[in-house]
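So, here come the structures, one by one.
Every number here is computed from the coordinates shown, using simple stated rules; none is lab data. Please read all numbers here as calculations on a predicted model, not as lab measurements. Cβ atoms are built from the backbone, for glycine too; each structure is taken alone.
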Structure I
Amino acid sequence: MTKQSEVIRKTIKYSTGFSAGALLFKESDAVISQIQNPEAFLAGDEIIPFHVIPANSESSQKRLYSEVSKRLKSLDNSKLFYLFQQSTQEAKLLILFYAACKTYPVIADFMLTVVLRKWHNMDKEISAFDFQSFLYELMGSHPELEKLTPATIKKLSQVVMLMLSELGMQKDHMITKVDFDQQILEEIVSNGDNWFLEALLLNENERLNISAK
């Protein structure tokens, strides 16, 4: 992480409202399949009914729809919706992880500091404890995190590890590099988020090749 991004990291306020679920694939797939006009959805002009969410109760449907809608709108790129609709499940999960990182910068920063540092140091072991330690480390400069209870921190850490597992980047508590869909990565770069390539552990040459297209 650069010095500039370190400064940004210290000035933003972290939200930790992602305990509703990891990548929420089934729920997101259900919502996106109903979207007729991604541009209108992003603008708030197309509303998908919450009952499309596959959940047992109306309260769960509403809660999960609110979370999925928030993450999807953070993509702020209608083309990613079209790509999602025609992609493999692995590629869809990539888009959903990108959405989670955009919605919750604390996840992105965890990838760009802890996970990336471990990868560069050839320390591939990863566990929920790593994210817990990361949150406690941030509390000194982010008082908004001080209200988190130990139980909530444990839950958040489990969710982040599940995200990485669903994405394929964590297997048996080991960090794994995945070859992701190039077209989606190129679209993410065109969205101005080159940092996401580093979060996926791509080396400099790989990042340059994608950015050049």
Structure II
Amino acid sequence: METSNRYHHGNLTEALVAATVAIIEERGVEHVSVREAARRVGVSPGAPFRHFATKTALMTAVAEQAMDRLKAAVDAALEAAPAEAPLARLEALGAAYLRWALENPTHFAVISSRTLVDIASSDSIQRANDDVRSIMVQLFKQAQADGTLAPDLDVAHLVLLTRALGYGLARMASDGHFPEWHAADPPSDALPKALKLFMSLLRGKAAPLGAEVP
């Protein structure tokens, strides 16, 4: 029997996810357990197992929350970017991803894991990933069609390269590698500058880091 009646009509799931995030931030992912999350929200040890049978299921729910929030950030950035400039929209997408990763290190760490999270079991994560990938493909193809990107570049490899750049930069910041590789700027400044340089190279011109690129 639950020791609190505050969590009903689905609220227990949200409370358990929030508790899990707090555990990770305070003590590390190795201390996460379904029972500890239950203790945090004030319910009996058996209550959460109706929602999350395993630690992996609980961590996957955290990853789903992370993806929902990341996708919202990406969608907002694309909404504000100029519709007629595909590479500017691509840069806006990348900048939103990097900014979100810096501002949400716990969620970023969880959604980046393939040992703690069962991505294959989550339709919502897979749909969001497919959606972002499709947007990137479309933007690259539009840039080739309007002449801002060389037509002979392979789009599939461009998507892979761009994803690798964004993910790699975010992981470097998350894992604390910046002091050895780029001590001149904090990650919040260095990441968008690196992205801007990459985008200028795609356009065929390495613009100064502070310059506006159409």
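Quick look at the values:
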{"quantity": "helix-only ellipticity at 222 nm (-39500 (n - 2.57) for each DSSP H run of 4 or more, over all residues; to 500) derived as -21500 - corresponding label from I, II", "calculated": "II"}
{"quantity": "Computed 23 for relative contact order in percent (Cα under 8 Å, 6 or more apart) - originating structure among I, II", "calculated": "I"}
{"quantity": "Structure with the greatest value (metric mean count of other Cβ atoms within 10 Å over residues 13-20, set I, II)", "calculated": "II"}
{"quantity": "If mean projected area of the Cα convex hull in nm² is computed and equals 13.5, the structure in I, II", "calculated": "II"}
{"quantity": "Ranking I, II by FRET efficiency 1/(1 + (r/R0)^6) of positions 61 and 149 (r between Cβ atoms, R0 = 35 Å, to 0.05), the structure that comes out highest", "calculated": "I"}
{"quantity": "For 2.3 (distance in nm of label points 7 Å out along Cα→Cβ at positions 29 and 101, calculated) the corresponding structure among I, II", "calculated": "I"}
